[in-house]
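Student: Scrolling down, you'll hit the structures one after another.
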Structure P
Amino acid sequence: MKRILIVDDHEVVREGIKRIFDEQPGTTVFGQAGSVTEALDLARQHNWDVAVLDLSLGGRSGLDLLKELKQMRPKLPVLILSMHSEEQYARRAFKAGAAGYVTKDSPRDELVKAINKVSEGRRYVSAAMAETLVLDFERGADRPPHENLSDREFEVMRLIASGKTVSEIADMLSLSDKTISTYRARILEKMGMKTSAELTHYVIQNKLVD
């Protein structure tokens, strides 16, 4: 019997994953969480073979939840299932403790394969991502500058590049305008840039925003 915890703030996505596994051989027990609080409660109350986690949870970062889950349940394999491309978030997800990363536009067979693989204690990456990680390793210290940003800085950078104002970003992340302005200044300094326009050009060029 496989026990899968599905964490996504869209019920249709949770039910879709459940339906896919209902069609597979064997028995599967599901837990469904639509928020960070629900996910932590279910992780605390029950043992799961794998957690399938979205990165966008109603204003909260899935990366933050991933870190909390790994602190609470260090041996729990977590598969990220996200609308964001691997180029945008896969490296950060693996660094935070994810066992695999799949995009929501992947074929259903790939999702099943990924969930089965990480639930067995192995890791899952697509062929394209595996090649990228090898190239990153070969480059060594020559990492792209955005890899030096913290997860929160990376999130703020993407929101700036998507055209959000300081106030809009502050509301989305439940932070003050002053804090977002401080993040912006820190991001520009780390990226070696002077304006948001430069930042936006870089983000688009490197496919870091949808």
Structure Q
Amino acid sequence: MSNPDEYFNRGEVSNSDLTELKNFLYPRTQYGDKEKAFKFGTLVDALITENNRVRYDSRLVDDVRYSEEDFSLGLEMRKSLRMEARRDTFLAQVLEKADTQKFMVNKNQEFNYGEFKYSLDTRCKWDFWLSAYGFGGDLKTTFAESQKQFNEALDFFDWDRSRAWYMDIAGSQQDFIYAISKKNCKIFKTFIKRGDPIYLKGKEKYDELAFKYWMLIM
């Protein structure tokens, strides 16, 4: 089994690095247990995209044990996504054909902040990558109970920034997010194209943070 921490130990700049910088520069009230949410997201990711990391007999992902309640909810959310794939032909293709948890690195990626040019080594890790089509997407867990609430979460949690970041590392022209509600197991989705409002807002967000990262940390 590959080391799940390998990606996080790499030296290139990731979207998570930009998030840490944003939290340092612009602290805001954190709602809920961030570590618990990350742990549960790891469980759902593993159940859907890295099943070899899961020990069903002991409710383990790698060496992390989950409560019976959380593990059961994760399984119910996976079931809901699979049921959605019976109606959503694109999702069915993603679950069947996508490479999962795929690393991607862009050495000396060029950036423009205003008219100032600089470069960073960047990285990302796709939940889903459709190599035959040259684009991918993300899987999220969410407390949203409606598509409207999911759309609001997309901006609040900067998922638009992450999608623009990933698209520009890969040079892809489109992207997608599928999200599963932790509240009612409903499936929400959004599709993004290069140049549309979601992409442009996400790129604006990462442009500012990437420049500050280059100034302050590199």
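Quick note: the coordinates plus some simple rules give every number you see, no bench work behind them. Given the structure is predicted, the values throughout are model-derived calculations rather than measurements.
Student: Work out the source of 15 here, i.e. which of P, Q gives that when relative contact order in percent (Cα under 8 Å, 6 or more apart) is computed.
Tutor: This value belongs to structure P.
Student: Further question: Out of P, Q, choose the structure whose coordinates give volume of the Cα convex hull per residue in Å³ equal to 134 when calculated.
Tutor: This figure was derived from Q.
Student: semi-axes √(5λ) of the Cα gyration tensor in Å, for residues 44-131 alone computed as 19, 16, 12: which structure among P, Q?
Tutor: Of the options listed, only P reproduces it.
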